[in-house]
Structure 1
């Protein structure tokens with residue numbers, strides 16, 4: 001199987017990908033609607049690198065509470081998306097901010113998705129680094145939560161995600177394409193884009209919606 005060129009997803013959308021996965025029986029692939037972009041204009045496309053967070057209420061002497069997340073960020077490769085599962089929505093766990101974004105940009109990572117909180121919003125927006133979040137707040141994770149594992153299956157925003165799955169985010173939300181179905185999903189999504197273009201052109205010409213839908217079957 002030829003490697004997927006992720007740049008071809010740039011012409012797609014979360015809505016189209018969600019529709020296609022629904023048609024293939026791949027339901028629950030769209031994150032819950034509380035997961036939103038910091039910048040509505042940015043599109044996120046890349047392969048998942050996952051991190052699992054759990055609540056923590058104490059630190060041992062000399063412990064580095066950021067050890068696992070530092071290792072994850074330092075190991076990022078170009079085009080990868082950090083996916084941080086915090087059992088959100090939460091009002092206490094803010095695993096992502098400016099400095100982790102800066103380190104990720106330096107590694108040409110594609111972005112970050114978390115169902116936890118983010119902070120340093122102004123600085124991240126200035127970087128034009130795609131970040132999707134479960135809320136905004138100033139809290140650090142230190143003494144509140146820690147990443148306990150990485151590069152494992154997680155659930156983020158209600159979606160099960162394996163390392164290497166394709167993560168796509170735009171203003172409509174975030175969807176996750178399982179690696180086992182990615183070629184078929186992308187093929188069907190590209191076909192749907194062409195069908196929607198035909199539908200749009202017909203509607204702009206004034207054709208009745210019912211007639212267009214009967215002919216093309218797309219709405």
Structure 2
């Protein structure tokens with residue numbers, strides 16, 4: 001895990017979301033959730049693009065051994081809910097290779113394996129029907145989409161019980177600086193309230209209501 005990813009792993013998705021808002025970066029992924037609320041992931045994107053199979057044929061692909069340890073597999077199946085692109089064998093191999101997790105714009109199956117191995121798996125849901133003979137890979141390490149968020153190879157993904165956020169690689173340090181500032185302010189508020197301070201006064205003093213407000217660069 002590189003130092004930037006390691007730093008982001010210490011923050012929640014709500015904190016990173018607020019930093020993205022302040023910087024005007026649309027990185028909050030809608031409708032994709034962890035299979036288990038205890039799952040957490042942080043890593044750089046390895047992207048895979050799918051599309052429906054056609055007369056030319058094609059396969060779901062054997063890409064998993066190309067993914068570096070710590071990286072997050074990002075699968076764009078167009079949000080389809082009727083054909084899976086991830087199952088128990090991929091979970092097993094990914095967990096053994098030390099991958100950071102998997103995020104799917106679509107659905108998975110064999111979710112019990114991810115629970116058993118505590119492998120961070122995020123998707124729009126789970127269903128049993130295979131994607132074989134229904135979808136095919138048309139691109140690896142290309143720009144893809146999660147919900148309405150564009151993801152490029154090397155972008156940073158953070159996931160937890162509240163969902164997934166994407167940090168563009170070219171702005172990662174900027175986002176990290178802002179989320180660090182926001183988290184510090186909120187921690188001070190929490191400490192002051194725990195010691196009897198008025199929530200209104202603590203929030204006002206730390207500028208809580210504008211921590212996430214968009215600011216000019």
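Read-outs: derived from the displayed coordinates by stated rules, not from any lab. Note that the coordinates shown come from a computational prediction; the quantities given were computed from them, not determined experimentally. Cβ atoms are built from the backbone, for glycine too; each structure is taken alone.
Overview of values
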item: At a computed 0.75 (FRET efficiency 1/(1 + (r/R0)^6) of positions 99 and 115 (r between Cβ atoms, R0 = 25 Å, to 0.05)), which of 1, 2; result: 1
item: Structure (1, 2) behind the derived value 3.2 of distance in nm of label points 7 Å out along Cα→Cβ at positions 67 and 91; result: 1
